[in-house]
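Derivation of every value follows stated rules applied to the coordinates shown; laboratory data play no part. What you see is a predicted model; the values in this text were computed from it and never measured. Cβ atoms are built from the backbone, for glycine too; each structure is taken alone.
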Structure P
Amino acid sequence: MKIRSKLPDVGVTIFTVMSKLAADHGAHNLSQGFPDFDVSPDLISLVEHYMRSGHNQYAPMQGIPVLRERIAEKIRDLYGADVDPESQVTVTSGATEALFAAISATVRPGDEVIVLEPAYDSYVPVVTLNGGTPVYRQMKYPDYRIDWDEIGDSVTEKTKLIILNSPHNPTGKVFSTDDVAALKEIVQRNGLLIISDEVYEHIIFDGAGHESMLRDPELADRSFVVSSFGKTYHTTGWKIGYCVAPPALTDEFRKIHQFLTFATSTPTQLAYAEFLQKRNVYLELPAFYQQKRDLFLDLIRESRFKPLACQGTYFQMLDYSEISDKADAVFAEWLTVEKGVAAIPPSVFYHRQDDHSVLRFCFAKKDDTLKKAAEILCKI
């Protein structure tokens with residue numbers, strides 16, 4: 001029996017492909033974005049505590065109330081926004097689920113959605129599943145600048161939504177205040193909605209701040225803001241995130257969410273709620289990851305790879321054009337199989353497979369992992 005595929009052009013994600021290739025060949029996995037170091041023992045103990053205390057049944061569909069309250073407190077402290085935890089905060093089974101629910105709640109057949117490339121690979125398939133049409137615009141290589149005039153010219157009467165990501169995966173680009181001002185003018189003039197993927201909100205370097213959509217009341221009123229505990233607390237395998245949106249958007253978001261996962265792990269939510277009171281953990285995260293970025297850059301300084309600017313996230317783009325003229329997917333496979341270091345080819349984040357002879361490396365790894373990988377890279 002066969003069914004007609006709703007996503008005929010979609011295969012297994014590049015993250016699964018490269019991680020399997022790395023495992024099969026014993027390579028240092030700097031491809032998929034997950035830490036290889038331990039989660040805080042205190043956080044693990046909290047999860048165990050709540051499991052053993054009997055908190056093992058369904059959580060409320062919207063999320064545990066105390067966790068939503070703590071999220072609202074954090075947003076007030078960081079971004080100066082007053083968010084109602086009851087009507088504006090929804091806990092989800094990972095940021096990917098939140099993105100799916102937000103896109104599904106807003107996009108209908110015939111709607112156009114502006115997508116900035118390179119784009120994280122979960123956005124477009126969900127737009128397509130909901131009958132929307134992605135309108136692709138490229139960030140300008142090599143600094144990945146956004147041409148906001150071009151974005152404005154892309155808006156038509158069918159444009160419903162723009163999907164944003166800052167700090168940006170895979171490039172490490174971070175929005176400036178000028179970017180936000182240009183965006184605001186476009187969405188106000190055209191009545192657009194925003195999905196803002198802010199999962200790396202605490203991983204920004206060199207003293208810069210995170211320009212969340214929540215900082216501006218008018219943008220916040222148009223936005224689904226998606227965040228991730230996994231990125232903040234090195235717990236990507238626990239798959240818990242959340243979405244903040246105004247009440248009318250949250251109502252529609254929850255209609256989708258309740259039929260995707262209904263509810264998210266109860267003891268883990270309670271553990272995060274308690275752990276969020278340790279503000280220093282997320283406030284010190286930029287320095288923690290900047291040390292790793294700087295270490296990785298220092299370790300590969302004598303290599304033939306050339307780094308592009310990385311302002312945030314835990315990914316570093318490296319130009320390999322002085323080493324090979326192979327396509328990035330081919331070079332990434334060669335690097336994994338023959339040399340023992342796995343990376344992601346960014347052409348997969350473009351609908352036309354744009355190739356700039358760069359690879360994306362994850363530096364959310366133990367220092368020893370980075371040293372071993374860098375030693376190999378320097379010998380190429």
Structure Q
Amino acid sequence: MTAPRFMFLDVVRGIAVLWMIQVHITNVFIDPALRLTPLFDVLNVSNGYVAPTFIFCAGAGFWIAIGRKLQAYLSGGTVLLSYLRRLSYILWCGYVLHVPFYSLDRMLIATRAEVLPGLQIDVLHTIVYSSLVGLGIVFATRNVERMTQVSGIVTLVIMFTSWIAWKANPLSFLPAPLAYLIAPPPDSPFPILPWSAFFFAGVYLTGMFMTSTRKDFMAKLWLVLGIGGPFVLFFLHQLPFPMPWDDLWWKVSPSILLFRICGTLVLFAGLYLMESKLQASRIGKFLQRVGQESLLMYVAHLLLVYGHGAEVIRDVLHIDHTNYLGVAAIYLAITIPLLFFMWWWHDLKKRSPELAVRMLTAQIIVMTLFFILVPADFHLW
């Protein structure tokens with residue numbers, strides 16, 4: 001089974017990562033007083049769609065990759081090894097972003113409480129671990145259609161059981177590495193339960209969509225469901241029928257997970273219906289490239305926003321927090337240079353893929369040596 005490359009999927013991913021940069025900049029720089037306003041409530045609800053869409057797109061990409069090269073993956077050859085290397089790099093990036101001290105010397109004298117935050121599970125971890133489970137499903141079913149159906153079942157199981165893990169407080173009875181996989185915030189920002197539901201929903205729904213002979217009809221149906229679904233979900237929530245997850249409704253209930261999937265469906269279906277316009281549009285092609293380089297944009301902006309970049313911005317602007325106009329200005333100051341860098345990197349990979357691989361390898365080696373050699377009292381600033 002093969003599947004053509006759909007530009008709109010890259011555009012969905014591109015919009016998601018640009019939206020995500022806004023979310024993180026807002027979280028870091030917005031004036032705390034503005035968090036109490038209705039406008040922020042609206043923004044916060046909309047921001048809740050970003051990570052689910054990003055993870056959903058990873059599931060969609062997974063289905064397309066398997067749909068194109070099922071036998072190549074099952075044979076265990078270079079295609080599978082290349083995919084596993086990519087997953088390994090993404091996982092490495094995920095843990096590097098959370099390492100509490102970028103010094104082995106400092107880590108060796110750190111307390112257990114200081115080290116454990118490095119085990120936090122974020123979006124990249126969830127994507128990688130979900131992908132590995134997805135590969136397990138592929139090898140178990142050895143068939144794209146069965147893999148798709150099993151992914152749908154897994155989605156429902158995760159949706160209706162994740163609240164149990166959140167209530168159980170896994171840190172109290174599981175070993176730390178395992179507990180952090182499912183520990184709810186603040187211990188893990190995006191634990192596998194329930195966030196992997198978006199990955200497997202992406203696999204299942206993309207499979208149903210791509211194999212449909214009536215894609216336009218399905219896209220229009222998804223638009224209706226995506227727009228109308230939230231109203232139905234909120235109406236059901238008001239009915240006098242208590243559910244065991246009611247106290248976690250806004251965090252991990254099946255309804256809130258479906259609510260977030262509705263937003264992704266609107267973007268997915270709407271952009272599919274605009275596919276021909278996207279292909280003829282400079283904006284469409286620009287967003288496609290952003291989507292293709294979403295990993296670089298994701299990692300780079302986190303290093304800037306949550307790393308020393310935030311300190312530099314505060315020092316330069318002499319601010320601690322700011323209003324929405326200030327957030328917009330900081331967004332442009334961070335995003336525009338990243339887009340130029342992303343454009344250069346994308347062109348480099350196309351011109352010289354071997355050089356790009358050597359550069360990524362050098363990155364891993366240099367950062368690993370830096371981690372091993374830097375003393376405990378080292379400070380960048």
Structure R
Amino acid sequence: MPSLSASLNSKLPKVGPTIFTKMSALATHEKAINLSQGFPDFECAPQLIELVHEAMKSGLNQYAPMAGLPALREKIAEKTAFLYGGKYNPETEITITAGATQAIFTAIASTVNEGDEVIIFTPAYDCYEPAIELVGGKPVYVQLKDPNYKINWEEVKKVINQRTKMIIINSPHNPTGSILSKKDLAELEKLTMQSNMLVLSDEVYEHIVFDSEKHNSVAAFPNLAERSFIISSFGKTYHTTGWKVGYCLAPAELMKEFRKTHQYNVFSVNTPVQAAYAKFLDNRDAYLELSAFYQEKRDLFRKLVEGSNFTLKPAQGSYFQLLGYENISDEADVDFAIRLTKEFKVASIPVSVFYNKKVDHKVLRFCFAKQNSTLEEAAAILNKL
């Protein structure tokens with residue numbers, strides 16, 4: 001019988017299981033402390049679970065409208081206006097998605113055509129590049145510079161040309177924890193106003209920004225917002241990553257195209273969870289106090305490991321801390337991360353996997369969205385290296 005693999009022409013020949021899948025599986029197998037994949041090991045608010053339960057008991061168990069429950073879209077519009085002054089029509093400019101990754105894929109698939117170029121800043125979250133390649137686009141890479149991982153806008157200008165269709169930004173940034181300033185957004189605004197470029201702004205960690213800094217959303221910049229998809233995630237905000245609900249904001253012209261794709265790759269999203277979020281969004285403190293909650297964990301983790309042989313990198317936002325291990329080993333970061341998991345029972349993510357080419361600065365990413373006892377246990381191990 002002929003082999004099917006011989007006749008398949010993979011659209012993503014270089015892609016296998018993600019590093020998150022590999023390291024979490026390894027952590028489970030080795031019974032290691034899992035600071036690799038970005039999820040909390042603590043529970044969400046009990047009230048939120050009760051609201052989901054109430055929605056289920058009240059009969060909200062069938063398909064939601066394709067764009068999402070109107071009540072939730074209205075609350076998102078109110079929240080966006082309250083935080084950033086951005087005005088979005090809930091009917092035509094907001095869509096509820098099955099997590100942020102689906103929203104990112106849909107934004108790319110609905111607007112990027114074969115041969116179009118899309119600018120990505122590396123190290124980059126790993127879902128951008130495959131989505132671009134699947135639709136026949138070409139990723140164009142601009143490297144952020146260690147240790148602060150800031151954008152060099154002069155380098156960006158050099159790669160823009162007539163084929164540039166989109167630029168993807170991510171702030172707070174995964175994996176580095178850097179944030180974009182108002183000056184950065186102003187530079188992006190100037191660049192895009194001279195072209196027909198679209199912007200995809202991944203803002204899933206919008207409520208996790210430290211040291212009295214503020215999140216600079218594209219929604220607060222009208223000239224950017226008019227050409228942008230803004231993606232966010234309830235999972236990151238409410239400690240409910242497994243519920244996989246996010247949303248996309250975009251002007252009506254872009255959202256019309258977004259929904260054409262959305263209706264065929266997802267159609268609609270978990271109804272009772274949407275209903276619960278719609279009510280829970282009335283509790284503004286739940287997201288307004290999130291930065292302080294995670295800064296306490298960031299500060300604790302940094303204090304716990306500051307006397308170790310690891311090098312602490314800046315962490316301005318998100319719930320990740322980068323640690324350099326150049327004083328400990330000259331191993332490749334993937335090899336060191338695996339050995340750290342197997343021999344010392346702490347799992348992390350090697351940062352080299354977030355680049356398009358081999359760049360290894362001997363840096364690992366650790367998630368501090370964990371109980372304090374988990375962080376203390378992990379730090380005690382790291383301090384022995």
Computed 3.7 for distance in nm of label points 7 Å out along Cα→Cβ at positions 62 and 158 - originating structure among P, Q, R: P
Structure (P, Q, R) behind the derived value 14.4 of mean count of other Cβ atoms within 10 Å over residues 190-197: R
